[in-house]
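What follows is calculated from the coordinates using simple rules that are stated; it is not laboratory data. The shown structure was predicted, so the numbers you read here are calculated from the model rather than taken from an experiment.
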Structure P
Amino acid sequence: MQGGKAPGIDGLPPEFYKTFWEELKTDIMDVFTESFGDCSLPQSCRRAVLTLLPKKGDLMDITNWRPVSLPCSDYKLLSKVLSSRLKKVMDPVIHRTQTHCVPGRSIVDNVSLVRYLLTVSGSLGLDAGLVSLDQEKAFDRVEHHYLWKVLGLSPGFIAKIKVMYENIESVLKINRGLCEPFKVTRGIRQGCSMLGMLYALSIEPMLHNVRSSINGLVLPGFDTPFTVSAYADDIIAFTKGQNDVDSLGHIVEAFQKISEAKVNWAKSDALAVGKWAGGLPQLPGGLAWQRGGLKYLGVYLGDQGTTAMNWEGVVGKVEGKLNKWRWLLPHMSYRGRVLIINNLVASSLWHKLKCMEPPAGLLKSIQSIILKFFWDDLHWTPQCVLYLPKEEGGQGLVDLVSRTAAFILQFVQRFLFGTDDVVWRPVASTILRGVAGLGLDASLFLVDCGFVPLCKLPHFYQGLFTAWRLFKWSRLGPAASLFWLLEEPLVWGARLDLHDGSRPGLTDRLTGAGVKKLGGIVEAAGPCLQNTEAVASLLGLRSARHTRTILNEWNNRLDSEEKEMLQDYSDGTEAPDSGDPFPDIFFFSTSC
């Protein structure tokens, strides 16, 4: 639990329990055990302080205030214990289209999926309708009786969660005072560590119904449709026609009746992609289709004009935040300046930088503003030294360009080595397969990125491969599986690329014949790469001797283990498995 705070009515911070844990642990355990036995918590656990946080809009309107429950530390301690147990079963229970509070999943997954679907749909000329649903007071409207019925956990564990919400009360904090306590019969407390997980479980029945009832968006080459993307109550449904829209409306209406949830159609959005020659579907709740793009999870997605809105006014906001502290600069240490820059200014950029590629020059402009604030116009140390950790003689100041490159490398790592439930990976693979028509997919990261034509890539991938070029990398060994051995590229500076100037036109012949991977050569030449005639015919080579030389060089670049895998493949004793992990690579900065 985060220290330094005492939000509840008893005024005891987490540090109190940490300091006196040896003296308190037996009594606390007895209290919690007795509470579960009696199905009732002590009053300090049941009662929370309710405070209101302002949102955007007219603050004279009560709907523009967000209620937040602040329970005592003992309640948070108990909910943390239950949360740690509940977390272990979230991944198998919650479908991969929901990413909120599920270990191993991220909000970036949702944004990436929507961004890629918009990119692929636009490039292929597909018709698609994206309906973004706004849940009104989502967490506060969860009906407890409904929640207990849909949890689907063991009766004993559900009973413990019920105790956490049995006879709970809130006291409203107004003008530094507390009102009389009142009963709370629905909603999930913000101070409860299980908040996000309980909500994800409560809305999963609706998402399951959406996935099974609408056709969704089907991309060429895919059997599984894309139907929905959810991060807690932020939901986007992918529709293909009027039947999908009608089904979505019926599902939402039924869910509202059984759960007391409410969709605010006035704040929902709908984006139409494609020509829709037969006309756009009719939307429920008076919702209207829009073109260009929409805002989802804090990021503008869509055409170039819409995505540019992500960076409008960013420089001014950074300057405004720093100017609020400028009057303190003469009395502020360098360490204090770093804390303000890193924690209050730069951190506000991280979400969008993880999801979108910034315009050229934007990060340098912001970095210049940051440096001026840090030095107060007098630069005493080279910038590269400032970015070093303090123990290495630096100040630990954030370097925006390097941090953005790190975000991109994290994205690549998740694409190459992430779990099977990364929802956007198939769509990203479709985009990569279209690079220069090579169909290389993930094996594109095994070639020399200097050959990759960036101008033909979406803007985000241009930044991705630009950052990838900042590093040298090497393989930690030969192909570890038959699948990735057959996926070994034969072009663009890869391990098996023979384009060294002595064989002009070989790359063109390979791409012209549609053979860009070792698997294509093995299919023609056999596992020992000996069928000279077949390869010569495939590549349009007239010289058998020249063809034999090429095959020998490919064969010489394979080690004995790889040759054995190819032989087993030919004999039928081994088959490629697309689920095999990507080959291990080691990369290091080009400055080394």
Structure Q
Amino acid sequence: MIKDIYFLFDKNNYKVKESLLFLLLRSFISIIPILIIFLFVIEFFKSSISTFNIICLTCGLIINFIVFNVLEHHIYLRFMNLGLDISYGLRLDIGKKLTELYLGFFNENALGEINTIVSEYVSKVEYFVTYTAPFMISSQITVILLTIIFFVLDWRLAICSAIVFPLSYLSFKYSDKISNVVVKDREKSLIKYNSAIVDFVRGINIIKIYNLDLKYFKKFHLATTDFRDKNIENVKATMIPNIFVLFFASISIIILFPVAVYLYITNSISLFKIIFFFIATPTISSAMTDCLFGYIHLKNHVGQGINYINNLMNEKCILENKKDVELNNYDVNFSNVNFSYNHEKTLNNVNFDCEEKTLTALVGPSGSGKTTITNLILRFWDIQEGSIVIGGHDIKEIPLKQLSDLISIVFQDVFLFDSSIMDNIKIAKKDANDDEVIKAAKDAMCHDFIEKLPNGYDTIVGERGSKLSEGEKQRISIARAILKDAPIVILDEATSSLDSENEFLIQKAINKMIKSKTVIMIAHRLYTISSADQIIFLKEGKIVEKGTHKELIDKKGFYYQFWNIQEEVGGWKF
């Protein structure tokens, strides 16, 4: 476990070494009161007590108290800054790591894990470094220093004091063995609990609308109950072993007493040495207890978190070429592409070509692989077999930034950041001026509603764009794509969230945007793709039909059936 935390201090080596020197100084200063009290006792055993010596010893005790507390405050500030630096660095490293991972990592369970790592485990590491680590390390130094002094004074009594160390260690190892399983179970339960909280908050509107009791929100209820039970199990499993750990750490004085009496009676040791041992032993017992408490806290509360952080940081990243490639054109080609997700085959031997400046529509029932194809073009995942080529280069050869610059995308589920409308549109082109943004907004038919907002383009949209309607968010997303002006455009039925009044105008804006582009469009409303250069019909991850609208209608296959169904639905009325 100790080896696992070394990586935390890699970027703060100098600060760590400085802080350890201060802890060493603290341990030396913490021993001085023992020596002063010992000298007090010797003074009282003298036939004539020296007032001067008493005053000097008292002043020494006061000075030591002041110096110790000033140093303690300084150490606290140093370790607080160290803890904040480490947690700050960890959060940045985790954030950077997340941008390098495949989208496939971000499944439902992973989101709960990431949330727990960033919000809880990193905070626990910060707490450990700030509060627990300094006392744990200082206590270790104090135990070592006093043990050395004990052996210098009398090896027999030193052994009596030190015999509890292996007993405490064995108890700790036994406690560690028992807690291993329950602590792992508790941390897994914590991840599920945090994941359930996210789902619960997202579904709170449904709970309120239908007046559902918490117990009907099964996942949240079960996760909360399980987390409570796992915490109780953890306390029960570790309570008795931990009591033994602390008991053995504090019985030195009990073992020491009969041996010291025997040695004194047999004139084998001086009374003053015995007095020193009895004065110092409670300190070494207390330091031992603090040290063991630190290890228990490290193991039970920080250890598993560090394991999860390590596992995340060791996750496989997207391998990319760092040098830009020169593209021959903006064709997109799929050749014998096979892809499986969670051990389920989602694309099976997919072959098609999207020529430059043409529109390719992807059609098919839910789960047929349409979105998977667009995600693979964006390299959200890497395929297991086959190749995806853009402009004559396999997309694995194209640096991720260059690939991102090549493609504009409008998702059906739009994500907006909690910032201004201006900033949300500028995401597509960071160096764009306000006039360019406004022009893109006009082309996307969202300028008018933006101008009606109290702060216009400076209006904060709320988390995930919560202050805007779905149609408004969709239009801002289209404005982004227009502003980016990339040679390849991916559309996930961009007009799906718009009302009939704006749909025609938006379609005109999209037609203007995609002119002279390579366009791949996921189509749900088939009338929007009747003029597509090619339509690909997918079923269960396979291409079952391919052609123009007229060709597929004449074929009277799957596409023809879909078209007729939508025609019937379109003509339905009360």
Structure R
Amino acid sequence: MPQFPIAQRLTLLLLGLMLALPFLQPIHHHPIPSFYEEWLALLLGVLALASFFISRPEKISLPAILWLPGLLLLATLLQLAGGMIQIPMLGLFQSGYLLWAMALICLSASLRERFGTAWLVQVLALALLAGALASALTAYAQRLGTPVPWQILMPNSGRIYGNLGQPNLLTTQLWLGICCLIYFHELRRVRPWLLIAGLLILASACGLVASRTAWLHGLALLLLAGLPWPSRAALPATEQDEAHRTVPQAPGKLRRQRLLLLAFTLVSLIAAGEISRTLPWQHAAGQINAFDRLRSGLVSGDSRLLIWRDALTMIQAHPWLGNGTGNYAWRTVEAAAQAPAGVDTLAGAEHAHNFLLQLAADFGLPLTLAVAIFAIVWLRHVLRGPLRPPEQLALAMLMLIAIHSQLEYPLWHAEFLGLTAVLLGALGSTGKSFRLPRPQLLLIACLAALAILGTLFHDYRILDQALIMRREVRGDEADWRRRMDVFADLAQHSILGPYARSTLAVLMHPDPQKAADQSLICEAAMPLRVAPELMTKCAMLRQMTGRPAEAQALLEMTRRAFRSAEDRAAIESIWQSQEQP
């Protein structure tokens, strides 16, 4: 067993906590529902980096995969410099996320070079399994109404979503845990009865979620497990190979074992979803399952098709340089407004729900093609290298995240981005190494990042508390004005200014005497908070400030983009209210 210096033990511990704790965070409030879980993931990632630099490493690995986020970072900075991003702070946020991911890739590669892939992957797998089991218990508590030792987010619909607040994110986390549990069984770290119990817990929780993505994950893993992996005996031995001496030697036996366990998991998942429907449920509509959602999607269509159609329209409009990162939600309004009459629209979607479409919409087709080619070349290089069980597990988990990324946007959540970065650093060659004559400079950079995170937390807590108090206290004019002053101060002085400004725009009442200032706030908030009510309010303020032609143009675009009966009623109600005293 390798000897871990205390600082690097702390680094591994913090990385493990980064892969478990954020998934259990239960607080999700607007305007950024995922703020607290992402902030926690960012914090733990930076602390892991700081701990690593405290150990005074002589060098840090720079793996080839670093070019992938580096290319996106360069493109984002060029868009910022070129004025392509409507809300520059969003470009800075994305740049920060990419820098954080690049640092974690380097950290993971450096730890792998020091201790080997086997030990690194075992630490990651243990953390992911612990987090998945805790999320499974949370799902049971949500479904059955039973208490657990930690705070849980109670569902407000007929679906289960754990403390993540989103069913498909929970589904992917549970499948990651299933992969890790099977991996530990192959290492003979888990006894057969514990394996079966763990699979039943994770699979049945996954069945409660009623996610069609669960089937995709299961089928993809079955296909991956059926591949003829290289013979264990043919692989070169390493110093860290000791961790895998107990792995079954025959690849055929290992393959059959994986296929059997995955098939058992899928059957358990489907059975749990069906059994759960027969149990009492607090929601009048009852609990739905994946079969219900599949039938509904086949009959009425999937909303993703509308989102992808609008994404293709946006790509067609700006195929070379893209629309600019952070501009997607507003561009969906323009795309939806161009849809033929009588066609359903879904304006205001914040993401294309497809990684490649999102890249093409934000950065253009050439950069998307370059990213895809680089990823394929890197993957081929990984597949040509040693593919022992640790590498196979890392590839399987990356595959699950890649599948999810073609249907939603997990990589836009820091907890999944951090996991992906660590997995990427754990695979492939470590590449070049950069000698660190003064590692304390990087430690200072980590301290600066911690200071920024502290400021973000402080400002968001103020914003969050003001919104919570607004919900609890009504009818107090003085209290209302105090809160509006809080939002206005944050909008002017905080890093989170765009979000405070959008909140201010949503809550303010159009006033002819303040229409000029209110119109500026509303216009600045529209690209971030795309909603028919806010756009109609902005049209009203244009009318009040003597711009009737601009008001009508915005109103007509809103009507064309938002076509549902509910949206139409809201638009007309708000627009007609300006005529009332």
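For mean projected area of the Cα convex hull in nm², which of P, Q, R scores largest?
Once mean projected area of the Cα convex hull in nm² is worked out for each structure, Q has the highest.
A value of -13000 was derived for helix-only ellipticity at 222 nm (-39500 (n - 2.57) for each DSSP H run of 4 or more, over all residues; to 500); which structure in P, Q, R was it taken from?
P
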